[in-house]
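Please find the structures below.
Throughout, read-outs are computed from the coordinates displayed, never taken from laboratory work. These numbers were taken from a predicted model, which means no experiment stands behind them. Cβ atoms are built from the backbone, for glycine too; each structure is taken alone.
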Structure P
Amino acid sequence: MIELEILINKGDNMPNSYIFLMFFFFYSIALLYFGKLGYKETNTIHDFFEGGGKLGLLVSIVTFSATWFSAASMQGLSGSIYTYGIVSVFYSIIPWFLGALFLIWLTPGLRASGAVTIPGYFKKRYNSKTLQITGGLIILLNFVLYIVIQIRGFGIVISQYLEIPYYLAVIIIYMFILYTTFGGLFSIARSDAFNFVIICLGIIIAAVLIVYKIGGISEIFHKASIIEGYAIQSGSYYTEKGSLTHPLVKGAMPVLSLISVFFAWGFGISTNPQYTVRIIAAKDDKTAINMIIKSIMLLTIIYSAVVLIGLGSRILIPSVGIIDSIDAILPVVSNSIFSLYINGFIMLAIMAAAISTANSQLIVASSSFIYDIFGVLSKKNYDDETLLRISRFVVFIVGSLSMVLSLTPPENLLVYGGYIWGVFSASFLIPLYGGMFYEKATKKSALYSMFSGLLVIFILILLNYKSHSMFDIHPAMPGVITSFVVFCISSKLEEADII
């Protein structure tokens, strides 16, 4: 019987890169196989973007969960927990889950509307091409920028594990995400199922071994509470004793900062097109709602394991050397803690998290272009074969732009991702939910709301972005508040025939 210590301690004779290359090779073959399956079922543009609207519960859960669990969750969150402690749970995980509850509330109305995109809903609800086209452009821009997170996460890991240049690792993931996306949602759903199994295996194995090494879950929290010092030797953040297990980092995290980040991550989830497309793709309302509920239950287990990995890694390796950002902490500490074979699983889990999110965002960006920009501006009707060719070309362009931007990537994936989700909050939240649940909402109120929210958050992001700090007041909060106030005022002025 293999002892757990053998799986934790190093001592393999084969060169590291050979072991990792072997894992990478088998993962690549499997991913190519599952990706190919979707091509055979994709015959129409409806198949390509929404899977024909007939996804069952099991496949819906795995594709929803795999899309959710991105490089920001795998590397950004684990690195943040390692550095700052459990405050990262309140900064990200809790807002994410609360945002998902809004999706449940949204599901029946969104599916009943017949819209296939959020901007498409704006056109149906408000009869506004301006809202639809602007919404399509926001999705395109946001996902070009957010896919950078997935490419960066993959690039960091592969360049370290396979000992190849970062730019070469970037090209590898670029090819993977294009291939799996070209098959449409059927292809993505099948590769997501495979990727999510890999994610679960990698995370659960790592968490179990760390808990065993330290002596139990209670020991992890006890020992983490007495850690102090610099998490990153070259960093400026010093961990005070007791701060890792304190929800407010012993007062370093302002309560208002945690509240403000909900406006980005929480409301961002509740308006995010990569989740609403899963709602639309489910075969019926019941399946869509159960998909969200059961995915959150499953993700709760996975995120609990990530918390244990982050805190446990800090106990076993109290400080890491000079690294570019906290996003590189997970592969660095894994190399010090685990055997090569366990590291191979962790490497694949990080890769799977990046790819399963990137390809979903690519297809949403493409669908928004086809339905909300090209479809509105074009004066001709095109057959499915032509639209499929255009859709795949858009996938190629968006993926290529993200790859180029990833060559000069952001420093902190979790903070950077919050800015992008905040743009969705400030622009989509009030027009979407206001239109769904307030019968008197008008086109003007939705337009003014969207543009005022965008203006505020863009200005604040430009002023605030250079700090890259979790401890700031998030720009999404004033953006959403402005959007809401403008929506309410303009609605009342229209009722009074003033505007």
Structure Q
Amino acid sequence: MKLKRSKIQLKADHKRVIVNFLNLGIVTTSERITKLIQKVLTLPKERAKQVLKDIKKEFASRHSNFDFFLQQHFKQIEAAVPNGVTLTKTQKQLLGAFFTKEYSIQGAALFNPSIIEHPNQADLKKGEKRFLYTLRSVGEGHISSIEFRSGVVNRVGAIQLEAVSPHATVCTKDLTKKYQLATIKQRTNILPSFNAKILEELANIFTIDDYYQVKKSGAFLKYDAETQSVLDNYLDTNYDIVALPHTTLSERVIFPNAKKEAKGMEDVRMVAFKEGDKLTYIGTYTAYDGHSISPQLLITDDFIHFQIRTMYGAAVNDKGMALFPEKINGQYVMLGRQGGENITLMYSDDLYSWQEYETLLEPEDDWGLIQLGNCGSPIKTKAGWLVMTHAVGALRKYVIGAILLDLKNPSKIIKKLKTPLIAPNAIEREGYVPNVVYSCGSMIHKGILLIPYAMSDAATTFATVKVSELLAEMEVD
């Protein structure tokens, strides 16, 4: 079996910055915010214009939608502007600037890629396939965000990455999203500590602003703290975001919007999920708040509009969930890693509810005795479901392996590699987290398996291997 390592290395670029809101406290109560607003508003008219001009001269060229975000950040503190004060456009933008910060999304690392076939296959040569891949970007405070890239692979497995926008622009939260009371009831009815009567305080269809108005009225206070917390968490972690008009795929950044993911959206595993004639792109990722993790879904049809959704159930309690690309025997099927060390398998009639799991594979090889996990969603082949795996051995060394599952009964392992397919070499072992190779998804083109993978949590590269050779190397389990 011949594995070909690419010479491509994607490394963190500190120049890729987004503009984020500078949070100086709760808008309605922060004395610091009030003082800063007063200082800005007391600037003489001409001085204010010059300060704003200087700011734009220094920063506007670094962002494709600079004025838009100044306006958005002003709106977030507008409630603290003294009553009766009429602001000029200059003052609004200047206030927005003082409540804005640049954030280097790749300040620390760029790694853990996932890959799928790109929705756009136009303008390619015969035998070529365009692919879309995601990357985990890590910046200040070890906060992880999601970026998108594209490239082309030809019939012999040669890879050409496509141009990357010089700008990075964060997708914005849709505050006009309409929540359906019936959907919330359906998703939370399995939670024994949740008192569904609290939902009677809300309209059948409502926005997040409507919710906060009801909350402000004190209507929720008659319900227990756990019930209030569940509802808060639901509305915090189930939201929509949209990419700004005219941004290219590589410019779009998905940055944490929820408290539950305040420290990052980690290791998204994308899959093109097919049901009938409909294709939906679904990513499973780990939301991290600095203390606990929550498996989440990222759903899109066009990579412009995204839905962030929570999964519920007893089986939703660990990292590394990966969805099969189609239903099997009428059910959704998901790989997981409950218990921290085993590869597990789950079935469900509901994409958002996962109650039970079974152990698929336990650590058994001397190069992976600590823990196992998947390296992305299973890939359908004529021989079976090809699952790329990761295993952790002595000195926390991560390697990549593979197993093959039965097409009709994925609970059955047909074959598996008895030695690692990829282990960190002398170059790959040095980085942010040493001795690690890791992938969140692979794809097949013209009989060639294309594996993007991270090098010690610091950079990203690619490898290829013929599927036929890989399958031939695998042994009956």
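Worth pointing out:
- When mean count of other Cβ atoms within 10 Å over residues 283-290 is calculated for each of the structures P, Q, the largest result comes from Q.
- Origin of the value 0.30, where FRET efficiency 1/(1 + (r/R0)^6) of positions 155 and 219 (r between Cβ atoms, R0 = 30 Å, to 0.05) was derived from one of P, Q: P
- If you line up P, Q by FRET efficiency 1/(1 + (r/R0)^6) of positions 43 and 75 (r between Cβ atoms, R0 = 25 Å, to 0.05), the top spot, with the largest value, goes to Q.
- Highest-scoring entry among P, Q, by FRET efficiency 1/(1 + (r/R0)^6) of positions 299 and 443 (r between Cβ atoms, R0 = 41 Å, to 0.05), is Q.
- Structure responsible for 1.7, with distance in nm of label points 7 Å out along Cα→Cβ at positions 139 and 251 calculated and labels P, Q on offer: Q
- Source structure (of P, Q) for relative contact order in percent (Cα under 8 Å, 6 or more apart), computed value 14: Q
- Looking across P, Q, the calculation of P(r) over Cα pairs in 10 Å bins from 0, in percent that yields 4, 20, 31, 26, 14, 4, 1, 0 traces back to P.
- Value -23500, calculated as helix-only ellipticity at 222 nm (-39500 (n - 2.57) for each DSSP H run of 4 or more, over all residues; to 500), assigned to which of P, Q: P
- Value 20.5, 66, calculated as Rg and Dmax of the Cα atoms in Å, for residues 107-274 alone, assigned to which of P, Q: Q
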